[in-house]
Structure I
Amino acid sequence: MKSNPFNPSPICTGPESTAGWSRRQFLNRFGMGLGGLALADLLNQSGSAHAATAGAAENDHGVLAAPHFAPKAKRVIYLFQSGGPSQMDLYDYKPLLNEKHGTQLPSEVRMGQRLTGMSGNQTSLPLAGSPFKFTQNGQSGTWMSETLPNIAKVADDICVVKSMYTEAINHGPAVTFLQTGSQFPGRPSIGAWLSYGLGTDNANLPSFVVLITKDKGGQPLLSRFWGSGFLPAKYQGVRFRSGADPLLYLSNPEGVSTKSRRMMLDRLKELHLEQMANTPDAEIENRINQYEMAFRMQSSAPEATDFSSEPDHIFDLYGKDSRNPGSFAANCLLARRLAERGVKFIQLYHPGWDQHGGLQGGIQNQCRETDQASAALIQDLKQRGMLDDTLVVWGGEFGRTNYCQGKLTANSFGRDHHPRCFSLWMAGGGVKPGISYGETDPYGYNILPDKGVMHVHDLHATMMHLLGIDHERLTFKFQGRRFRLTDVHGHVVDQIIA
């Protein structure tokens, strides 16, 4: 080996001296380090990974440093209803279906659109009216089913979107689409994009937290739904669980004190910094930051998940299930506590909305589990002055068919998947309250385009806009192209913005 005056690292004088070198080490030593410089430049082009993580570590403002324009919302609570809630049994009142109950779906309404394999081979597609009564609620007169008595009470605080649509017809691609902007796995989730762009308001808690209702059957909820994709791993969602330890492996093992854990992390950081001096790598810095976050969360996470300071009237507001950790009601209350503590994106998943059969009892059970707590979250945020800058979203991955899957009987029927139109609602965070946006045809099968439509990409663009982000400008370069949450699509729906 000889010393290079332009690079303190040794340079190669023979082929045998490169044995055991990594590609990165070779590039750092090759041509006075120019190979390493080229590699670092590639890393920076790849979404400015190193600069992004370094900047976030210094100021926690994300890669944007500041929003593109004044935001109306500071945070998001997304109440994802996994399985596909039936819109015509909850929000989209269709009296014609009751009049035509049992008759065949007209071909001019279906227009040859594809069906799933579960009902596509049926020789009969009988229309099924809703078994539930609908009423108009609040000064806005918003139509809602009798299964939602509590959400009906906050009708004047929410915006019901009746013209959502997607191309995905099965659960996996559809949930992936709503959560990542693509039907194909591998893209960053919306929470990861927001963490990447906006950073965090609390360095002691993750900027993106995931909560899943415990002990619920239904379609599987995979970690890719809240993953970081090709973004650095630090931006992925952190799942909080019910019980004494909200995060796996966060508590110190028996016999390990906080002081000894701190000493261990300090020594580990020194080793990582030594490695970075010889092999610059943004992932090493990410790992240091994640270890430090985990250490800080040993005190911050238990405090955030401890409900002992909540008064009885708050538990009464959210319902008796709010005293049961891991229930949807308890997760809604925890979401409010996390929002208070600066968590940027809080994702709740509540599975079980997949009523291919036994719809009447299934829908009623789902609403009993979610209706009161969903409305309570709106009321609680509002009474604390937080609703104005907290965007709340409620909805699933697609809707349900207006016809019966399988045999239609007097007391039982089911509905198949329907991507052509479905309903969700939004509240707070700059959304116009007390309105309905969009409309479906009298059969509830197709959207009426002239009444306003909202595609999945439009939803994401609008959510980002409310947070002060131009969805076309928050990008990450990966595999030679710049990606964004809305891909090459998406329009902000100005009609629902206050």
Structure II
Amino acid sequence: MSPLTQHYAALSRRHFFRRGGIAAAALSSLLGGPARGHENEPSADLSRSALSGGEGAKEYLHVPPRASRVIYLFQSGGPSQLDLLDPKPNLAQRAGEEVPESIYPSERKTTMSSAQASFPTAPSMFRFPRCGQSGLPISELLPETGRLADRLCVINSMHTTAINHDPAITMLLTGSQIPGRPSAGSWIHYALGAETEQLPAFVALSSRGSGRAGQPLYDRLWGSGFLPSVYQGVKFRNQGAPVLDIYDPPGVPPAARQTMLRTLAQLNERKYEQWGDEEINTRIAQYELAGRMQASVPELLDFTQETAATLQAYGPDVQRQGSYAYNCLLARRLAERGVRFIQLFHQGWDQHNALPKQIRQQAKDTDGPTAALLRDLQSRGMLDDTLVVWGGEFGRTVYCQGKLTPENYGRDHHGHCFSVWMAGGGVRGGMRYGRTDEYSVNVVEDGMEPHDLNATILHILGIDHQRLTYPFQGRDFRLTDVHGRIIHDILS
């Protein structure tokens, strides 16, 4: 719909909002009462489209969904597939040898390492025990994850054309290396609506590895792009108040707060009547949600309701706000309260040097809480309808960046193959999908690119990725652009 057509359509709806629907809905929701317009008309819920899917969401559902929510454990920085999920034991015999030019051509090396005089093969120094009845090889760095191998689908054949962090992470989460597109969580919220009125449908969380700042995370990674802003993810901060202004200002009595909100709703209604801008409705809906969150968020963050056994399972950092363990438990609590898409970002995997030392600490920070989250979901009967995804934006090189020693090596960025895993939500457990060459440089079987991953995630949620579109600047856009295929082989 063109902006002019959209404006005229909005004007045609003003008669409803003039009859008190918009202000009554926002205010009565904030004050805990029923949201009613004219006594003979239905409730005027300003979050209608966001809560019910509104915009014809049922048109996007093409198969019964296997899952109703997603928890995406994004490991920002590029975890080394060679040291975690894609073992190459034969490389031990080639330690220190030059990686053949035929395997890794010069033009594919980044400027951070292309000037090196030598590109020695750096085999992983970590063992890969066979785990579970399925015998999946998972690094000794991830012992707790390994104990859940029979629930995991390890994908070793992910690949991307992006070679730097920001384009690569933007590609995975928005379907384009160029900023400006809606994030995956926003697309899913737009298609399916929300399951709860008390919390956002899409929440982003962040944490940092021990002693490492990591790559920056930009708001667009959970942004709505050109979708209406009501579908934008809400970032919970990792220190201080989780959401700014979630608590009433000191010294402001509730009655004064309610008067202010009532007046604000009336002013916004008048502005909508004047301009017919749907973003004004979005603003009111967000104020409405913020009012509900003032009651729901403190309860959400109250971990005293958890058993001692649960807290112990997530590890000693679970009570520290902003830690990975804290966010994993918070993700489970968000999921059971109806949040549709939960995105955890854990920074610190960009290990160009001193990789053995750094990856040990990253694994220690994340392995236990990740496994605890999976077990927690399973024990509550939630894993079957929750899709959990673990992975970063790309992998690492087989050649050593910097000086190779028996105790130390570094790895540069590598986009031509990397590993992720999925669990729950109708995904087959105890399997590996895809295969790389003997150096873990190129995919040789069942390649999977970001559009395929996103198409498969949408399919698991019951969404046809080819039909989930939004008109913008003269064309229909979608999360998977003009690509994407569903990987049926990994589905149960």
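Nothing in this text is a laboratory measurement; each read-out follows from the coordinates by a stated rule. Given the structure is predicted, the values throughout are model-derived calculations rather than measurements. Cβ atoms are built from the backbone, for glycine too; each structure is taken alone.
Can you spot which of I, II the value 0.30 was calculated from, given it is FRET efficiency 1/(1 + (r/R0)^6) of positions 184 and 312 (r between Cβ atoms, R0 = 41 Å, to 0.05)?
Working: I: 0.30; II: 0.80.
Of the options listed, only I reproduces it.
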request  = Taking FRET efficiency 1/(1 + (r/R0)^6) of positions 360 and 416 (r between Cβ atoms, R0 = 30 Å, to 0.05) as the quantity of interest, name the structure among I, II where it is greatest.
outcome  = I
remark   = Value 90, 53, 41 of Cα extents along the principal axes in Å was derived from the coordinates of, among I, II, structure I
